[in-house]
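Before anything else, here is the set of structures, which you'll find just below.
Where a number appears in this text, it was derived from the coordinates with a stated rule and is not lab data. Small disclaimer: the values here were computed from a predicted structure and weren't measured. Cβ atoms are built from the backbone, for glycine too; each structure is taken alone.
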Structure I
Amino acid sequence: MEKKELDYFRQLLENELNLLIEKAGETVWELMEASSDNESDLLDRATQELSQNNVFRIRSRESRLIKKIRESLQAIDDGTYGICEDCEEPIAIERLMARPVTSYCISCKSRREAFEKAIGY
């Protein structure tokens, strides 16, 4: 992969990482403010708890994405970004544009998904 392309993906990944970290910080403040309101009735508290659980689920997914972004940035530093972990062939640039944190080419990822589906994973 050319330096220009690597620079593009580094910037894209760093921007996404900064956005996710900023959102996580905002969520902490929102949850702290919401939990300080103990005057609500039972139904309001149940609704609030459901909403908080949804936020936690979303943030958990974002946390996993943050980890993948950091791994991708490390791969750029190591010179292995854009190389499939299974077949060690270059990952198509179109695939990287669609999913910059991927570490598998489309055929290896499809094979992995078919295997996971077959074993019920």
Structure II
Amino acid sequence: MVFSVEALFIKSKSFLTKNSDYVLRHEQLHFDICELYARKLRKMLSDKDFKKVNNVSQVVQNMYNKATQDCIREEEKYDTETNHGTNAARQQEWVDKVKKELDELDAYSSTDVNTVK
């Protein structure tokens, strides 16, 4: 079984009230957080033995729902702790934190997950 998991940026749904370097950096990290949770979902899919699963679609939906909710909570925490990017020191801490986590999950950077073991 092969799954494809992508973090997407949809320009038409993006909203910026002002365009500045710090706003763009802040928004880029929102995308990076989405990619982080896409990698976490890819890892969950990769780790699961689907040969022992009766209702694959329900199990996958539950994994997706968990990753999505965790991502939303993380982005809300990010916005709160950085004051939407205006706290430069906290913003840099988040940049470093997310980069480290992305690096740790580098094995799951490919959008395709082959669960056949």
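Please state which of the structures I, II yields 23 when relative contact order in percent (Cα under 8 Å, 6 or more apart) is computed from it. Attributed to the structure labelled I. In terms of volume of the Cα convex hull per residue in Å³, the structure with the greatest value among I, II is I. The value 1.7 for distance in nm of label points 7 Å out along Cα→Cβ at positions 45 and 61 was derived from one model only; which of I, II is it? The read-out was computed on structure II.
For distance in nm of label points 7 Å out along Cα→Cβ at positions 85 and 101, the highest value in the series I, II is held by structure II. Computing helix-only ellipticity at 222 nm (-39500 (n - 2.57) for each DSSP H run of 4 or more, over all residues; to 500) across structures I, II gives -26000 for structure I.
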